[in-house]
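Chemist: Below: a set of structures, written as structure tokens.
Please treat every number below as a calculation from the coordinates, not as lab data. All values reported here derive from a predicted model rather than from experimental measurement. Cβ atoms are built from the backbone, for glycine too; each structure is taken alone.
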Structure P
Amino acid sequence: MTGGVAAVAVLAWVIGVVVLGLDWQGHEISPGVWIDGVSLTQWSVCWALLALLAIGTSRLLKGWAARLLALVPLLAWIVWQLRSSTLGPIPMIVYGVPTVLFWCGGLLVGRTARRLLARS
């Protein structure tokens, strides 16, 4: 992993830790009624920040292999946090897929914007 990819990977992971927090366990608010430890609002903020990071760093990351490699530590951390889920891999897919999509979307927007600015 090059220095640029490693730096972006660390930033993506820090965004995840700061926004999503470390308390991923569900909470029983009344007998039999549970809420997730991480709200959809937190996930939305995380995804938006990841997209902005991808837009800002798409120039730094050369090639799709490097761009996707920068997201691996965050995805690994998400899987680790969801490892004790009683639903198995379903939450990993439910939260991992949008994470990848927002990241790739941000990379595409950054790349397209850079191309359009270069034509001007």
Structure Q
Amino acid sequence: MRPFEDDVRWELSWLLRAGVPSRTVHVTVRELVVTRLGRGALGAHEVEDAVAAAARAACRLMRELDAPEEIVEIVCRAALDAVRGHGGRSAQWLGEAADAMEQVLGEFDLDRLGRVAHGIR
């Protein structure tokens, strides 16, 4: 497990235990990803890695702590919103970030959620 993935998982587990609304989860994950993107050199790999780590953290949380499936959708949408809204060069890698997210969801057999996070039904 990577440090950022562990950070996201820890934060999500805390938020779920606190029973915060889904909007709070969305905003928190978005800010975590934006902060991650703001560190160091930024390239396609860093953007993909941040989104994939957030998705992996949500999937692991769902499996390990029996969190609701909706948490994965919220986290994926928030991570992609962070890339889209970060501005500058990171937004140009939105497609690659979405592909990385879908790959993670495929590994966890959650492809349907990837389509939902993209707004595709």
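Chemist: Looking at Kirkwood radius over Cα pairs in Å, point out which structure of P, Q has the largest value. Numbers along the way, then the final one.
Modeler: Details: P: 15.3; Q: 13.8.
Result for Kirkwood radius over Cα pairs in Å over P, Q: largest is P.
Chemist: Here is a follow-up. One of P, Q was used to compute mean count of other Cβ atoms within 10 Å over residues 14-21, and the result was 16.2. Which label is that? Present the calculation step by step, with values, prior to reporting the outcome.
Modeler: Working: P: 16.2; Q: 11.4.
Derived from the structure labelled P.
Chemist: Let me ask something additional. Of the structures labelled P, Q, which one yields 30 when relative contact order in percent (Cα under 8 Å, 6 or more apart) is computed from its coordinates?
Modeler: It was calculated from structure Q.
Chemist: Please state which of the structures P, Q yields -25000 when helix-only ellipticity at 222 nm (-39500 (n - 2.57) for each DSSP H run of 4 or more, over all residues; to 500) is computed from it.
Modeler: Computed on structure Q.
Chemist: Ranked by Kirkwood radius over Cα pairs in Å, for residues 6-45 alone, which of P, Q sits at the highest value?
Modeler: P
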